[in-house]
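Structures are listed in the sections that come next.
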Structure 1
Amino acid sequence: MQDLHYRLPQERRISGDLPGARSQELSARREKAVARALTPGLPGYIVDADGGVLVDADGNSFVDFASGIAVTTVGASDPKVVAAIQEAATHFSHTCFMVSPYEAYVAVCEKLNELTPGSFDKKSVLLNSGAEAVENAVKIARAYTKKHAVVVFDNAYHGRTNLTLAMTAKNKPYKSGFGPLSGGVHRVPMSYPLRDDLSGKEAADRAISKIETEIGAENLACVVIEPIQGEGGFIEPAEGFLPALVEWCNSNDVVFIADEIQSGLARTGDWFACDHEGIIPDLVTIAKGVAGGMPLSAVTGRAEIMDAAQPGGLGGTYGGNPVACAAALATLERMQELNLNGRAREMEDIIREELSPLLDSGRVAEIRGRGGMIALEFVEASGAPDAATTTAIAATCKEAGVLILTCGMDGNVIRLLPPLVMPETLLRDGLSVLVEAFHTAIAGQTA
């Protein structure tokens, strides 16, 4: 990969035990001041970040394979994004677009209308978070179709609000104790090639049959799906699954909503994961990487659907904040300037080169995903999901200075989400730590 310019040294560096003294002090303060539900995974409090590294309060430098959960695609302190934020904040930090509008909001909507799949007229609404985008997409679909039911899929993750919790599959830690949740949400089987051994068409027929027999197209406002599932395990459906769903929705007056919050904006090597099979959603939800770390999300889609909500029916005090909009415009420009779609594909080649030998062990069932969104699913010798080994590998990596995330309904998947500006040397170093951690974990089981 082409070398880029960085403000901080792009190196893994751990000095002494983790967490260090300063991070221990901050952790003690957190335990007293912050709700216990928020428990960070990294044993260090971050004070600086750039490119592919996170630097903590004790001077340790971690390889970042998380990107703030796919947010810092262009890095956590890209100079052009920082400059855009500073310039915008110099003029005004907030007015509320619904009260006194500004150009940056319109410009972001124009750019998202241009980038999302489909050549038809589009419109957008800007919001704050991924969950808020999903919830508003459902509202828009209900307003347009005058129907109420919502279909989601096994393993899905769509957010933490009451409606999006109902749409999310995993109980703990997300839903347990927080009910009753919103009604009108129905779950159908997802295509999971590793486990169901079905073609895309077969898996789609199974899902559509369940929709038709248990819900009915006449009641269904929308189908909501992640083109590559995130928290559910980076599950990439079999080829043909998504096109078949889109075709069925188009034939039955059902709005097809692609949740591209984690998979969108260069993460998979295309602007959107939907581009891989050329599918065209009616609505797309966008967040995470769109604004370089500033809170911003969007719903973008067919103009006639987006206009179904009455004037004043969509919005929010902070949605499309002017500083976040400035960051988004700079972030999207940087993605194009640096050809992060191409860079994501180069990253995938390197990741697969370094990790593919692990498949020979019989303990890695699959390496899947695209671009800079790649996962490994770990299994026991029997083939059963192996959460214990997954947890051990993640812990060993963190101790060695590599931040990785786990996911999957069974907790047996490691997901890689590096900033797409990470240098090749750092990427390979982090992957070598992951490989060594895997061999250490397996060796410990046979010793």
Structure 2
Amino acid sequence: MSDTDAPSKAYGVSDKTEPPSTGRWRLIGPGIVAAATGVGAGDLVATLIAGSRFGYALLWAAVIGCIVKIALAEGSARYHLATGSTMLEGWKSLGRWTSWYFGIYIMVWGFVYGATAMSATALPLAALFPVLPLWAWAMISGLVCATFVALNQYEILENVMKVLIGLMFVIVVGVAIMVAPNLGQALTGLVPSIPEGSAIYTLGLIGGVGGTITMASYGYWVNAKGWRTPAWMGVMRLDNRVAYTVTGVFVIAMLVIGAELLYTAQIALSSGDRGLLDLDRVLHERFGPVISTIFLIGFFATSVSSILGVWHGVSLLFADFVRNVRGGTGSREGLEKTKAFRFYLFWLTIPPMVLLMLGRPFALVVLYGALGAFFMPFLAITLIWLLNSSRVPKEWRSGWLSNGLLGIAALLFVVLCINEVIGLIAGK
């Protein structure tokens, strides 16, 4: 199935009605942006802690998690390419309730995440350059990233993200090699097992690493690349698989570091992004200041790539949300230039600075946790609904493999959602 419409402009990148017959590897990009955005400092700490507590036992869970994310991202982009519509248009077709939920969620999520992302980026900067306090580096990070996103089109963002993920890859994998992994034990970790006390932790590892609202942004980045017809389906799938294979390598490398460097020495890490500073101190003691500094640079690349990706991708989602709330008036092309896009950039950057100074109000944390717990089940279930409906041409509807993986994802995220809600009610 191919498109015969005349090329148009999409987010500043010309449509390409047909993919080239050769050199498709050189086109890979949107998936790299999604992977670099989705894997943040908190994800790396979660994987590190898994390795430090259970050794290699949960390696299989990390691998399955990447497969689940491939299915979710592929489903989002397939809907864009197969229908010519966006995820927001698809959600709107399911009923007004989706707009109410998504509208409340994206506002609360952006307010809290903005402070979280800026703080995470400030941690390595404050460690490398202790001339300014943490809150100052956080504000500078947010303002610089917001300015960059506002002034540049997708193509520039993609190139920068490729550099950042390259830094992340070389540094994290390099450290994993330096700690001399036990390949025999690592291979045994590919056999599914659930150590005592690790059930919910295992599910969290499968569902948490690389999985956020930015998975819904992938289809928008695919369109921004100029891929807008079903003819690009094969290229998109290659792009997506390569990206989440890279994510898988990150996850495995961090679990190796946790298992070899922390598990054997019974070293505990702080929860949250600060756990990477604990790891930095361990690396400094074992390998010296040069490796410590290089690791902090990788920490910075991980954190700032999440800021750039969220500031761009989720602002696109918000701009399309506003367009749909207004009845779908106006073109879905050029969303980066809309007032709604720029407002959400502001929303992610300026209001959260209050949280940097005051901390997180308890009620806001509860609301953020509750709404966030429901988003990934919402994404998985609505993708199953949309991709098996008449909204999608028959040849591009989900088959047994896609439905199976999305069904597993939906079940997984429902369990995690219930656990999160129970934790919120219990005050944990």
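Only the coordinates and a few stated rules stand behind these numbers; no lab work does. This one's a predicted model, so the numbers in the text were calculated from it and none came from an experiment. Cβ atoms are built from the backbone, for glycine too; each structure is taken alone.
Here are the numbers for this structure:
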quantity: Comparison of 1, 2 by distance in nm of label points 7 Å out along Cα→Cβ at positions 97 and 161 - largest value held by; calculated: 2
quantity: Label whose coordinates, when helix-only ellipticity at 222 nm (-39500 (n - 2.57) for each DSSP H run of 4 or more, over all residues; to 500) is calculated, return -23500 (choices 1, 2); calculated: 2
quantity: If distance in nm of label points 7 Å out along Cα→Cβ at positions 49 and 345 is computed and equals 3.5, the structure in 1, 2; calculated: 2
quantity: At a computed 2.0 (distance in nm of label points 7 Å out along Cα→Cβ at positions 313 and 417), which of 1, 2; calculated: 2
quantity: Comparison of 1, 2 - label where relative contact order in percent (Cα under 8 Å, 6 or more apart) is highest; calculated: 2
quantity: Top of 1, 2 by distance in nm of label points 7 Å out along Cα→Cβ at positions 297 and 409, largest first; calculated: 2
quantity: Structure (1, 2) behind the derived value 4.5 of distance in nm of label points 7 Å out along Cα→Cβ at positions 89 and 193; calculated: 1
